[in-house]
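Input: structures, listed below.
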Structure P
Amino acid sequence: MTAAHTPEQVWQTILAETVEAVENEPLLASFLHLSVLRHSSFDRVLAFHLSSKLASAVMDARTLYEMYHQALKTDTTIHDAAIADIIAYYERDPACDAYSLPLLYFKGYHAIQAHRINHHLWLQGRKTLAYFLQNRSSEVFGVDIHPAATFGKGIMIDHGTGIVIGETAVLGDDISMLHGVTLGGSGKESGDRHPKIGNGVMIGANASVLGNIRIHECAKIGAGSVVVNDVPARTTVVGVPAKEVGKLGSIPSQEMDQTLS
């Protein structure tokens, strides 16, 4: 498949992949038409998919759809980041061989996009609604992200189970995380108390990054590590507490190399 780079190319590729999927698996034809092919834009597909998954007895799918679609229309940066995230999954996840897969089936991707809209609501001052939707997203996806946390673009959360990201966490661009990662505080202090993650960082499975510390660009955190101090740029750390074990010349979030050599 030819790589898609622009938002329009990604959207057109998703449509083509979905048509092919209908031909290959007729049992899912109704689902694929309802979820993708009947919609006129990527924004409408994303709004429909999220609202279908997060609807409840308290807030129905139609109400959620209108709110999500309005947020996507109002803040075009959400659309651009959502496309960049799809490209990140396609380029970094060896299990992702189609652009449509994250959009349709990857709950890590769904949780990121739900958070982007929750953050938009938070910034509008609609904090009660943002808290409500954050709670619902946590129940459905198993990913708990405070609505105030700030995300860049090109973010991949592989598997998307057990992720916890606190209120004052800041994530840059092109970051990869595996399941079980915590970006948390280190005590009862209030205020700015969560990690700041630089561009190009990779955080291994079940790692905990705690406190108002800075993980500088293109650092790599080994699986199961507990990080409580700043990590310099292009450095690998591992252990409890995490210690430096090497330097890097690559972008670990793109390489996705889990070894520590």
Structure Q
Amino acid sequence: MDDRTMIALLLSTAAGMATMVGAGAAVLFRRPPAWMMAFSLGLAAGVMTGVSLSELLPEGISVLLIAMPGAAGIFAAGAAAAAGALFAAFLELMVPREQGRSGYRRLGLLSMIVLLVHNLPEGVAVFLSGNSDLHAGLVLCAAIALHNIPEGISVAMPLTAAGEGRGRALLMAAVSGFAEPAGALLAWRFLAGRLGESGLALIYCGVGGLMTALSFGELLPAAWRTGRRGPAFCGVLLGAAVMILAGQIEL
């Protein structure tokens, strides 16, 4: 392994471990009050929707329209996004619904699974970018780390609210974060030079559909059910602002 490859792997690991920053802050509160749950869930929903609608889907569509001009590119992007949304619905069916604090445990588990799927292609992108251009890799790493912090909250906060131990909440957040270096290793060993821009674009569209479906189907309704809609709305706005800031970093 040469130095450039090692640096690219380290960048993807750093981006993924930013998830633990948010998770660490979340587990400080053993029984978070209702307003904090509403704000945290709104924040996660704002970030996930923002990253999907402002980055993943537009980037995926733009690449696919170049590779498949016209209706074919739009159809491929729409099909991939729909497949992601259907996968989110499948996950919701597979994880039984629970009431009260137990419902937060379900929400934390769903967030962990969705973020694991989301972080794999991000790890691929950071690795490929850092391996070809160190400056571009650093910028992309910073942007991804920025939105990974509230995503870590979306895993750990519901779990602590459900009564899970701090260690378990941190472990589940770490699992979703470690998907980034796992994606980088996958790119290094198997995908470099094989996946292509169109393949990565399809993955981005699929993940965008998946995260948008989770936000509107689970996170936002859970935030609203707390009865603290003001903090939930503020969280959504802050999450959107985080994604605007991340987009400026990428530029």
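As an exercise: helix-only ellipticity at 222 nm (-39500 (n - 2.57) for each DSSP H run of 4 or more, over all residues; to 500), calculated from one structure in P, Q, equals -27500. Which structure is it? Of the structures listed, the value fits Q. Looking at percent of Cα pairs over 22 Å apart, for residues 67-138 alone over structures P, Q, structure Q comes out largest.
Computing FRET efficiency 1/(1 + (r/R0)^6) of positions 59 and 235 (r between Cβ atoms, R0 = 35 Å, to 0.05) across structures P, Q gives 0.20 for structure P.
In this comparison of P, Q, the computed figure 10 for relative contact order in percent (Cα under 8 Å, 6 or more apart) is attributed to P.
No lab work stands behind these numbers, since they all come straight from the coordinates. Values in this document were obtained by computation on a predicted structure and should not be read as measured data. Cβ atoms are built from the backbone, for glycine too; each structure is taken alone.
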